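Below you'll find the structures, each written out as structure tokens.
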Structure P
Amino acid sequence: MQKPMWSPSDARVARSNVTAFMRALESGRGLALTNYRQLYDWSVSRPETFWESVWDFTGIVAEMRGDTVLADGDDMMAARFFPDARLNFAENLLRHRGDAPAVIFRREDGLRRTLTYDQLHDLVARLIGALRALGIDVGDRVAAILPNMPEALAFMLATTAIGGVWSSCSPDFGPEGIVDRIGQIAPKALIAVDGYYYNGKRHDLTATLSQVCRRLRSIEKVVIVPYVSATSAKTDLPAAVALDELLAGIPGGAISFRRFPFDQPAFVFFTSGTTGLPKCIVHAAGRALIKLFEEQWLQFDVKRGDIFFYFTTTGWNMWYTLVTALGPGGTILMYDGSPFYPTPDALFRIAADERIAIFGTSPKYLDALRKAGVRPCGGFDLSALDTVVSTGAPLAPESFDFVYEAIKPDVRLSSISGGTELVATFANGNPIGPVWRGEMQALTLGMKVEVFDDAGRSVRGEKGELVCTAPFPSRPLGFWNDPGNQLYFKTYFSRYPNVWHHGDYAELTENDGLIIYGRSDATLNPSGVRIGTAEIYRAVEDLDEVADSAVVGQEWNGDTRVLLFVKLRDGFALDEALAEKIKSRIRRYATPRHVPAKIVEVTDIPYTVNGKKMELAIANVIHGRPVKNLGAAANPGALDQFRNRAELTA
């Protein structure tokens with residue numbers, strides 16, 4: 001019988017925020033809940049009471065909440081939470097004061113900075129004055145090309161504080177990728193760095209900024225944040241001003257926060273753009289705030305003084321997960337640079353130095369560590385490390401083994417899954433429950449998650465479509481420039497009436513967990529049998545010879561055949577013996593139907609800038625179809641090697 005890989009101690013359960021929340025429900029509402037499953041079932045059966053209780057427990061600061069918690073709850077597209085509430089997103093993240101560190105910033109070259117809560121508050125106050133001086137008002141868009149640095153956080157808070165709409169891209173996007181994203185929302189101001197560092201190299205952004213500003217006529221002012229220059233950044237852009245010049249003469253001090261409706265637009269996120277122009281997803285301040293706060297307190301279990309780290313860029317929704325750890329009084333650690341520079345164990349050196357409690361990363365990073373032979377538990381003091389979080393792709397069972405064998409045996413490993421569309425998760429960690437190998441710990445509280453089979457029936461223990469069958473607060477307002485929400489409805493609600501269809505191929509387990517097998521649009525269908533790509537990746541990428549891989553389907557003789565492209569580690573070549581080893585392993589870990597018809601060696605696998613494999617783009621290339629958005633690719637040249645491959649013609 002399978003046993004959990006980890007279970008919390010009685011002491012850990014007792015001091016968790018979830019336990020405190022259940023005690024508050026018992027004393028305030030007379031509920032006798034003793035475990036996570038009971039809490040989850042109650043949260044989805046009584047959403048109004050649950051979200052009202054979350055508001056109280058997390059102490060959301062507001063001018064008013066109102067008596068109505070959920071209006072039009074029978075209609076997923078029309079449902080509104082707290083329709084009478086008025087609050088300010090930034091005020092809720094800046095509510096703690098004092099000289100404790102709010103932000104620790106580390107750069108790959110060793111640069112370290114800190115901002116206390118008071119210093120962060122003062123910087124935001126000055127930036128509010130600066131943005132107002134630039135003419136930024138309610139509803140105006142402020143776009144950013146910034147790395148994961150304190151100024152990105154402060155500008156975001158200043159923008160939302162005055163009712164503006166914030167959107168950001170990481171600086172490693174090329175000009176086309178930037179224009180494809182922020183160009184859609186016509187920003188009034190652009191905040192950018194003069195360059196950035198990655199893997200020991202300095203990258204100048206002067207040419208990129210010039211191209212972006214020439215093409216985006218809506219931009220009235222560009223604020224340059226000096227980052228790679230020793231002094232204030234200078235540029236020949238006519239609308240540009242250096243940050244220190246912008247702030248000259250503007251005092252800090254107290255902030256008079258204006259409160260806005262719960263559904264006030266505050267953020268625009270961008271999808272990866274692997275199939276076309278990135279979709280601009282509009283999120284509301286109150287909707288995002290309460291959902292992110294629920295996860296900080298009850299899923300991540302963040303407490304006052306905890307050091308929360310997530311390896312992310314400003315262009316990924318996990319950046320918002322990182323920064324909202326300020327809500328419970330956590331200290332956020334912002335890192336910019338390569339996770340492997342100057343050595344493969346660089347991030348764990350920082351984890352030990354800074355005593356990180358919650359360490360967020362991706363499956364790709366953990367697999368790269370394993371293949372590089374890095375064993376952080378042997379060289380660093382990780383006694384403060386409480387939780388490891390992984391998202392961006394399904395976490396293979398072998399990576400669970402690696403975490404407990406090579407990082408720390410007494411740590412909660414939370415493989416989580418959600419999306420840019422939610423600014424949150426459907427499956428997340430459970431601070432008071434066990435970790436089962438290969439499974440996401442639990443369904444996220446308040447999210448009525450189900451799996452539908454091909455007939456639209458809810459199933460457990462079977463693979464199917466991941467759906468959410470009841471309203472949740474962080475449902476986006478819609479897409480930018482989508483009259484009548486037509487594209488929004490088509491994307492998420494057209495397949496199942498009044499049900500959010502997320503597009504993941506998944507399975508609910510007997511342990512109340514979740515397994516994701518890949519995106520539905522990347523699911524393969526040889527001979528009509530649905531195959532999740534994650535099942536093949538699990539088998540292949542565990543091999544020492546394989547550095548990376550991509551699986552796609554090829555239309556062939558009226559059917560679909562599975563193609564596997566492998567990037568091998570140095571010193572290996574794809575010969576018959578290795579090909580048979582790969583096939584044998586896939587048969588062992590999956591089924592004979594998962595075995596690819598063709599295995600082809602390539603030198604690189606294309607990824608989006610957000611770290612997602614471009615499986616659909618590869619499929620388009622091998623079928624001779626155009627790739628609609630090369631600007632989304634971090635390494636667009638990698639797609640060239642998939643064109644006109646002789647191996648794929650027979």
Structure Q
Amino acid sequence: MIPDWIAAKRIGAVWHNGQDWEPCALGQDGDGWRGETSSGAAVRVTAVEQEPPHGIGDAEICRIRAEIRPGADASAAGFQLIFSVDPGLACTWKPHLAPLEGMTIGDKSFRSPAIVLEDGERLCALVPDLDHLQRHRVIPHVMDYVLDDHTIRYGVSEYRVTGHVYYELAPTPRKVEGKLELQFYLVRWNKRDGAAKRDFRPVARLLWEWWGKRHLTMDEPPAQMLRSLRHYPQYAYEWAFDRWKDVCWQQFRLGGREVGGVVFIVTARQKPGFGREDIWREPKSLWNQAWFCSIRSAYGYRLAGERFGRNDWAEKAKFALEFALSAPQVNGLFPGYFKAGDDNRWESGRWFMSAPRRPEGHEDYVHLLDASWTCYWLLKWYRDIDRDERILPYVKAYVKTLLSLQREDGGFPAWVKPETLECSPFLSESPETSMHAMLLCLLQEIDPETEVVGRAERAVRFVLDRVAAEGRWEDFETYWSCSREWEGKRYGEKDRRSGLYNQCNFGIYWTAEALKDLYRLTGKAEWLDAGERILAELSLYQQIWQPPYVPVPALGGFGVMNSDDEWNDARQSLFALTYYDYYLLTNDETYLAQSMWAMRASFYMMYCPENEKVKSLYETAHPHFDARDYGFHMENFNHTDGTAVNGIGEFTIFDWGCGAAAASWVELTGRLEGAERSAKS
């Protein structure tokens with residue numbers, strides 16, 4: 001039977017006749033429903049109760065199966081089942097937004113797919129059957145939740161990409177042999193007393209039990225898995241520092257210091273020896289920003305130099321430290337973006353307070369997120385590599401001003417003018433606050449006399465109450481990167497067709513990290529519990545299966561946001577560390593598997609012989625590539641920027657590609673070895 005959270009236990013259907021969508025009436029027929037379209041297509045729908053998998057608890061699961069036999073012309077274009085939802089439930093999650101009529105959630109966003117609805121007592125979800133989809137995808141699958149009529153829907157239809165990036169239904173008639181089949185689940189859990197809103201742990205656990213643990217297997221010990229990846233960091237550093245060194249590595253005098261770093265962005269056409277080395281896609285620059293963080297990468301190649309016996313890598317890292325510390329402080333605040341002059345010479349370049357991913361008119365504001373992230377990695381350098389006497393005073397001068405900007409509610413502004421401390425109205429309430437809590441926790445760990453843990457707790461409470469509870473994961477990337485604002489996507493406004501906010505998962509990551517750090521510092525169980533709740537939402541972005549229509553390896557990687565469609569994004573190398581830390585805290589081996597596979601996925605997009613499918617796609621897009629280019633690494637797959645060929649783009653960013661992945665590999669390997677030594681002792 002249809003579950004009781006479907007209003008009046010009724011279902012409807014629409015069929016595309018090649019011209020338009022038309023209603024398809026379904027009548028009760030024994031244990032299911034039957035219907036026929038005006039063109040003679042026959043529809044059969046069944047609903048069967050199913051036992052939940054082991055460990056899922058009191059979930060009530062109903063399997064919905066639809067079979068559609070085309071009419072006499074044996075053609076089909078599209079079909080959707082439509083369920084009216086109990087009016088007491090509100091949609092709190094779906095993997096992609098569809099702001100305009102005619103848009104949908106295409107199966108290209110089915111990573112850990114679910115549509116989630118809830119009230120005070122129930123948590124309900126529509127979950128595609130990924131096994132069935134893998135076997136029976138004759139026509140692409142689509143699903144959606146629509147607020148106007150409060151319905152969930154699932155079906156088949158071609159769709160096309162529109163904007164950056166949405167899916168628009170584009171039903172196209174095609175001949176079908178036999179029948180079309182689709183299958184999905186309607187699931188309900190009863191909430192425990194006092195359960196927080198948007199606690200998606202039951203959904204994430206169900207997806208894991210059905211598909212995650214079967215695909216993200218741990219067939220070898222974690223240390224062995226990491227050792228099997230060691231050639232990828234070698235490719236990365238040899239590419240940047242040996243084979244492409246005259247393009248990638250930049251070293252120059254700045255303010256009387258010798259500084260250096262890997263340049264922000266290079267393209268395939270800049271391959272040394274082809275005469276286009278000095279033609280730049282974006283301004284020639286060095287960054288210490290939340291994505292493109294020179295000091296984070298340098299932390300990696302400093303440690304990798306020791307591990308691989310390459311002292312020259314370790315020596316280069318010192319110049320990146322000098323670059324970070326050379327950023328001039330004004331009221332403790334400092335810039336994170338240095339751009340070469342119009343002549344592409346560093347000597348004619350200058351600092352800009354904020355990097356180009358910002359609201360219009362904010363070049364003179366410091367983005368506190370970038371500054372805190374830079375200070376965070378300076379502190380990690382101080383803790384793990386070298387107690388350079390300049391680091392703590394530099395960071396503490398920044399933190400003093402940062403704390404003065406914290407509001408009574410615990411939140412922080414996003415952009416601030418350093419001279420006047422004037423705050424921008426943009427992202428005044430955002431998950432970027434969690435990054436500042438991360439920094440405060442690390443400073444407290446290194447220097448307990450600073451006594452800032454209380455400030456970090458206030459910050460995290462603000463994020464839990466004002467951001468996480470509403471799914472308002474809006475950060476700079478959500479609106480001021482490649483996926484920008486338009487009439488259907490406005491900062492601070494909910495999506496009209498779903499009632500959900502536009503969201504990016506970077507803020508979810510910062511919050512999970514901050515909660516974990518607070519638990520370590522305070523021992524308060526509430527922080528770990530909240531951290532696992534936040535981590536469950538992050539898990540809904542992880543790719544727990546290998547879709548046959550994604551032509552590159554995908555298992556374990558991550559997507560980005562609910563209004564873009566990349567796979568295997570570079571942020572997964574950071575997430576790998578987060579899941580590993582939660583494994584250490586909880587001994588939950590699910591987190592260990594998620595960590596190891598996220599780390600493995602961090603190298604999927606590297607051009608090298610080990611990545612055979614990806615290598616072939618690179619050579620289609622860039623026929624001049626050869627062994628000298630091993631290590632070139634696009635930041636993700638299917639980046640819709642107009643340059644991609646079969647999903648492979650034209651550029652690479654060391655600090656958000658191979659260098660970032662290599663840094664996480666070095667750090668994760670070190671953590672694992674440290675944990676093994678502790679266990680033995």
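Values in this text are rule-based calculations from the coordinates and carry no lab data. Remember, predicted model here, so these are calculated numbers, not experimental data. Cβ atoms are built from the backbone, for glycine too; each structure is taken alone.
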Test item: FRET efficiency 1/(1 + (r/R0)^6) of positions 58 and 258 (r between Cβ atoms, R0 = 30 Å, to 0.05) calculated as 0.00, pick one of P, Q: Q
Comparing distance in nm of label points 7 Å out along Cα→Cβ at positions 66 and 562 across structures P, Q, which is largest? P
If Rg/Rh (Cα atoms, Kirkwood Rh) is computed and equals 0.94, the structure in P, Q: P
Looking at FRET efficiency 1/(1 + (r/R0)^6) of positions 378 and 426 (r between Cβ atoms, R0 = 30 Å, to 0.05), point out which structure of P, Q has the largest value. Q
Re log10 I(q)/I(0) by the Debye sum over Cα atoms at q = 0.16, 0.30 Å⁻¹, for residues 362-409 alone: value -0.51, -1.12 computed from one entry in P, Q; matching entry is structure Q
Working back from -7500 (helix-only ellipticity at 222 nm (-39500 (n - 2.57) for each DSSP H run of 4 or more, over all residues; to 500), computed), options P, Q, answer is structure P
